[in-house]
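Structures are listed in the sections that come next.
Every number in this text was worked out from the coordinates using simple rules, so none of it is lab data. Here the structure is a predicted model, which is why all the values come from computation and not from measurement. Cβ atoms are built from the backbone, for glycine too; each structure is taken alone.
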Structure 1
């Protein structure tokens, strides 16, 4: 009797046959995936020639060769692995089972490929500025052909800390959950120029703006009423007028607020696109090496890459 072994197709091949399924599982279309793949392959081979997947530096330089018996035997499957993990935010046991590997291997792949993905997105020029110095360099170039910016903050849920002091620090009265927060600055094309470092959920958006970044003179800045009092020198600030206590806004003021909201909604669209990745929308359980702090910039860069490959999504300018 002859026994034949049937090997399941790789997940990349399985998902590729249906566009909607591919987007649901990875967060990007097949076309975007194919454009990201060369950057990922370059970063992958360069990183693993110097470091082990665990992050430990190799004793010497070696040309990376992918073994045929590797549980993720091709570059497409490896990119699909990390993109689907970011998109779905699954339990590692479930994700390991999905790709036919052990949980321990899944753990190493997630942390190793996340670093490689960041490098790939950096090579593609899609990583946001994360310090005020980097932001100033970008705005210096941007002001030559565009002078309108929008900024806002966004919160992400995290597991309830065990330490009492940390519980109070991370508790958000607005969300009634334990959260962390990041501030974003975008252009009129919805490209995210800046993503702040991660702060505790109780920190106010204006406090982050005062301490983390500055907007140089010459720009027009759209913001919501939560930034009341934030007005950098030489910057035209546009924000909705708050309803006076015990009084009502006039029809003209309501109409002006509506116009501002129609323009400012672009940053909400950008945040929604970043949170297409469930790992920054739902509770993130990974804590090793500051993963919660680092993964947000990765998701921002993925948004920028999708925008870069479809530059006409937000071609209309602000009024």
Structure 2
């Protein structure tokens, strides 16, 4: 069996890209900033060039969908900029409301568009359980590598200084997994192919941090990290490969280690509210899907034969 034929099977492709994700996480120990982004891009391109390493896709161009994606993306970035560059921590209420608005827009917007406007399902956004075994193995593997690189042996500060930050990292992780991977990446891949979809989602992920007030070198680094997260998601097409382990662990460590954000215990209630609204949107979408299937079944059963 040739290499290309072997890689054409899903399991071989999964092993290849999973090994690359582990490699890309491990080199965080030796490369940062622009160097990391370049190294990630170069090695990913080498692996992608292996015959059979990329899945076959059927492209469907949709200009309206691109406009929806662009509108939601600009809305999210604008709200983030309003929160962290206009209100800042000098106006906690304004900061939180804008921040929460960005997170909810990035989750509720794609869910509404995918389920109600496109007639799709939440599984199209990576919210699925049908391949949970494969996803769980990959999530534990990637999460263990991330933990070993960041929090293993790390001396955490007092609980009041890190528990609220962990809550924030978990909620932000839901938003980023659904918006950047389940929505933007999936739709870009459907329109332009796997390579362009992964690269485009990674670039958009890096640029979105302008809203946080980050500089160019940080944005390039995060673009490289975005490639890693995008490929990790592309393996099982399931957001659970990223959340609640891989991306929240990295975000939590970086926030604690920087030590530039202070949050009171009460902030956890606000993040719990945001998470509840996200969960409510997913539940409502699933309920709509079941209702739609029931209506379709009834229609088919009552349609006379030959019609």
Structure 3
């Protein structure tokens, strides 16, 4: 990723990017709905005289690669290629809080962090960053991630609805008014494995039901939290993944039977519970978190508020 096409004057000021966790699908919004969550990874990028130095703290320390294979580095490589400009070397520090392989958008956050860090570094260095602004950053991130749902939420914050148009990823951002509890198991599930469980065709009636629920879910997440249970019904993807998400789906069924708007978070295995009207826009009440945690003994219960800012840059 590092080359000899080095414009003079790369900024020597470190760039720090904070990027939120995210949950995709939210029930019926398969590969299109995303919700940014108040749990964060932090990436600090600095130009070095040569080479590549990576430090990983927190989640993934000791297990993720610390070379060019690191996902943040791969996304930075793609962003530098977009700019056709390369620094002589880099120092990268990743401080991670988002669990890996749990359906909470850790890979999407890594992709967005790399792109946003490069964009900020390039801007400080006087380069033209047009290709990485707004839609350009989303397009590149969706290409790297394979679908736009999580990356849109990580980039923009809030509730995002993403789609593809003329080969480019697009997204709109809405203001969610719901609390969130993420129930996180200790084991990870590969997103690629979970996607192999999906059929190539589904019944027309199931597709129609999901279309109706997806529309309802937008209202439920923004103005009508009392509709969240109905709005989170899904027929397109969750049950098809039963062979790899048996515990998650059992938890979803128990929670929904008790009146909670529970869904598999992304490709799983975490479960997301949406909506505690008494705490609109804030973390769920402790007694609600305790009740949900008791439904899945041994899982970690995280009370989260939706993140409303997306990826942010600081000194």
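From which structure (1, 2, 3) was mean count of other Cβ atoms within 10 Å over residues 151-158 calculated, if the value obtained is 9.2? Label of the originating structure: 2. Computing Rg and Dmax of the Cα atoms in Å gives 20.2, 72 for which of 1, 2, 3? Considering all the candidates, the number was obtained from 2.
Looking at structures 1, 2, 3, which one was mean projected area of the Cα convex hull in nm², for residues 159-254 alone calculated from, given that it came out as 7.9? Of the options listed, only 3 reproduces it. Here helix-only ellipticity at 222 nm (-39500 (n - 2.57) for each DSSP H run of 4 or more, over all residues; to 500) was derived from just one of the structures 1, 2, 3, and that gives -22500; the source is 2. For the set 1, 2, 3, ranking by mean count of other Cβ atoms within 10 Å over residues 23-30 places 3 highest.
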